[in-house]
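Right after this note come the structures.
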Structure 1
């Protein structure tokens, strides 16, 4: 029965990727032109498109739960009401965490990999929705700061890529630079997947022994002073302090959350690499 269950989840995962990718391609040449041509300003057009993307992501997650592949658990949802004008800093354990975040925060700005602008399935939606590409780091930094100064929510993954299973998060300074230049508060979001699935270290067909749970936990927004920043401190010093403080915060939260089966898999992963 365990083998049949794993086979079902493997086939179901492939089915979800195939169907969602195919429907995204069809929607990019049917639904998207209608959303773009509908009367209204550029800002209104982007909101329509982002709303549709959020709805599509919700449908994908609902299909995943219906098939018994995994499910979403959200904690601290009340803090979403305070997300406007905040830098949303999140951990990045799996492929679907940005899907879940943009479902919960449909009108947020976010930074996407430059490769998404070349992906035939999603590139039209990425461009039309006005998401920020990380292709030019200087331009991306300016766009992020401008987004926050305009009072928008901005989603960033400070690691820049999915976390390697069994290793603590390793943050780059980009998120701290954005927060310092914009002077905004930080809204931390812990994302954890149990058991690990769709991670950086495994192929999509390497499904876990049971359905996964994707936890998204929102924390209250914090001033930069909570992460070691002080007025008058040199910018480079502040960026290092804020980065290290954020990394330590999430490392501690992940350690408190990490269940036994995740620790066992992490040990196997480290052994396999040694």
Structure 2
């Protein structure tokens, strides 16, 4: 775990505890080529070291793959999705840019689920005339015309792996999630999640997208940007840094206090209202 992960975990944990809800731990391991052996156990141990207590068992997202594949088959059967054989280079030459990347121009929309597609292909969801709106707890009303801002998005990659956008929607429903607290880097793609919920007849959770931590270059802290791992030996100090980032005002003495005291103060004082005005993330 890096500091950005800990910030998101802290915000979601406090939001759950303050509202007397359950906080669930899900390991989203559906991309084997990018997974590091033992990373899941390191994450779990880091969370424990920082005093997080989750409700129920840890859910591994790869256990939902067969359920996701069944949903994809259903979408194809209802002509709500289609096979796409386009390469990245083909798309790059004709697509325009949008908030979440290149907007697919619909080249393969004429394909249907019953067609025999011998070439490697992804599966895309049709978004013609799709429009959604939702109220984010921090950002307010979000209204999105999906075809013009996101386009027909992928639910199964060309290599056969299920896309996160589908897996997260399926797992949220299966776990009965009522509130999602996560980084603002996922805000622009949330309308795609709502579109899936709508066509699959699933309920939509409430969303809160908190600001993300960035490095000196302005890039999101992540494995790809070589964000340093957090030091599990200094959990109180780490949590205080998270609280400061989240616009809370912890006393300096909490950095050397017992973990239980840090969490007691955090739950008693949690108020995310100031995050709504936070448009630029401080660098770490």
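Side notes on the structure shown:
- Structure from which 62 was derived, percent of Cα pairs over 22 Å apart, options 1, 2: 2
- Of the structures 1, 2, the one that 0.9 was derived from, the read-out being distance in nm of label points 7 Å out along Cα→Cβ at positions 11 and 187: 2
- In this comparison of 1, 2, the computed figure -10000 for helix-only ellipticity at 222 nm (-39500 (n - 2.57) for each DSSP H run of 4 or more, over all residues; to 500) is attributed to 2.
- Computed 3.2 for distance in nm of label points 7 Å out along Cα→Cβ at positions 91 and 211 - originating structure among 1, 2: 2
- For the structures shown (1, 2), mean count of other Cβ atoms within 10 Å over residues 163-170 is largest in 2.
Rule-based calculations on the coordinates, nothing more; no lab input. Owing to the predicted nature of the structure, the values given are computational and were not obtained by experimental measurement. Cβ atoms are built from the backbone, for glycine too; each structure is taken alone.
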